[in-house]
1. Output the label of whichever structure in P, Q has the greatest value of FRET efficiency 1/(1 + (r/R0)^6) of positions 49 and 137 (r between Cβ atoms, R0 = 25 Å, to 0.05).
2. Taking -6000 as the value of helix-only ellipticity at 222 nm (-39500 (n - 2.57) for each DSSP H run of 4 or more, over all residues; to 500) derived from one of the structures shown (P, Q), identify that structure.
3. Can you spot which of P, Q the value 1.00 was calculated from, given it is FRET efficiency 1/(1 + (r/R0)^6) of positions 81 and 113 (r between Cβ atoms, R0 = 30 Å, to 0.05)?
4. Please state which of the structures P, Q yields 3.2 when distance in nm of label points 7 Å out along Cα→Cβ at positions 57 and 129 is computed from it.
5. Out of P, Q, which has the highest value for relative contact order in percent (Cα under 8 Å, 6 or more apart)?
6. Determine which structure produced the value -0.24, -0.36, -1.04, -1.47 for log10 I(q)/I(0) by the Debye sum over Cα atoms at q = 0.09, 0.11, 0.18, 0.21 Å⁻¹, calculated from the coordinates; the candidates are P, Q.
Structure P
Amino acid sequence: MGWLRVMVVVLVAGLAAPSAKAQTDLPIPRFVSLGTSEANLRTGPGQRYPIEWVYVREGLPIEVVAEFDTWRRVRDWEGVEGWVHQRLLSGRRTVIQISDVIETLYAEPTVDSTPVARVEPGVIADLLACPAPSEGVGDWCFLSVDGQRGWMPRAVLWGVYTAEAVE
């Protein structure tokens, strides 16, 4: 009878293990964006957990800090963390302008170039490229903001890591 209990425990443990594995081999942490105009941020990885926050900005950059089955633990630009189902996320890279003042989008990666647009705090932009600082461009990222393309300093953006190269 003792061997039967051991066998049942082994079978149950074997069934539970796959759901605890991450579903991707993508790096953690990483940036993604919200792929829908409404996403529930939950206190745990499952629908039975309470909704702590509801995001209503499609394209908002989000940092994935952990994975559990089909759930992603995410952090937003204000440091709020919780769990979101993977189907609500997109691999599209975006950034949010986080300085306290209106920033300038430039035609070239230098403040001496032609201004293209003025970008208010909280504006979300598509991240088109962000060369590594060692590539001679300095700490600038190439963005698209409402159809306007240009360069903005990495320091005023959230959604890209300090030395990350995005192509």
Structure Q
Amino acid sequence: MIGIMSDSHDNLQAIKDAVSYFNNKGVAAVLHAGDLVSPFNARAFEKLDAKLYLVFGNNDGDRLTITAWFEELGGSICGDFADLSIDGLHIAMLHGINEAQVHAIAASGDFDVVVRGHTHDAGVTDVEGTLVINPGESSGVLTGRKTVAVLDPSSLECTIVEL
């Protein structure tokens, strides 16, 4: 199982809730699609039992410190775009501020899954055979819903979960 989250926007409790949920589900990896915002949020991932990957979002501030603190935790900072192989899946991950770019990456046929954030709208869509997953916002700041997603790599079943 792969845990997916985005747009945590400095909500430490929401991050801790997501970590607890992902640990209880036994996920092997957690993908964060940007907008962590401040470096201090990295500490909220200390108890995560899975490998952690993060791409930067448009609201992420001190990228150097975010990178250093995530690396101390064993996490991987992937810059603005991640090209990942996890559990047999080829996954692209980006924050997704440009809709045409998200669509082009999905339509390229190069990836099994595209993980994106930015809009705070949770949903799973199919773009020309590629699964596009937006876990919504783990912070709950815009929609009032704190959501994450869990992806089963063997079946490509993705579930959006409200925390």
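Readers should treat all values here as calculations from the given coordinates under stated rules, not as data from a laboratory. What you see is a predicted model, and the numbers here were worked out from it, not measured in a lab. Cβ atoms are built from the backbone, for glycine too; each structure is taken alone.
1. Working: P: 0.05; Q: 0.60.
Once FRET efficiency 1/(1 + (r/R0)^6) of positions 49 and 137 (r between Cβ atoms, R0 = 25 Å, to 0.05) is tallied for P, Q, the winner is Q.
2. On the way: P: -4000; Q: -6000.
Going through each structure in turn, the value belongs to Q.
3. Numbers: P: 0.20; Q: 1.00.
Of the options listed, only Q reproduces it.
4. Working: P: 2.7; Q: 3.2.
It was calculated from structure Q.
5. Q
6. Values: P: -0.39, -0.53, -1.08, -1.30; Q: -0.24, -0.36, -1.04, -1.47.
Among P, Q, the structure yielding -0.24, -0.36, -1.04, -1.47 for log10 I(q)/I(0) by the Debye sum over Cα atoms at q = 0.09, 0.11, 0.18, 0.21 Å⁻¹ is Q.
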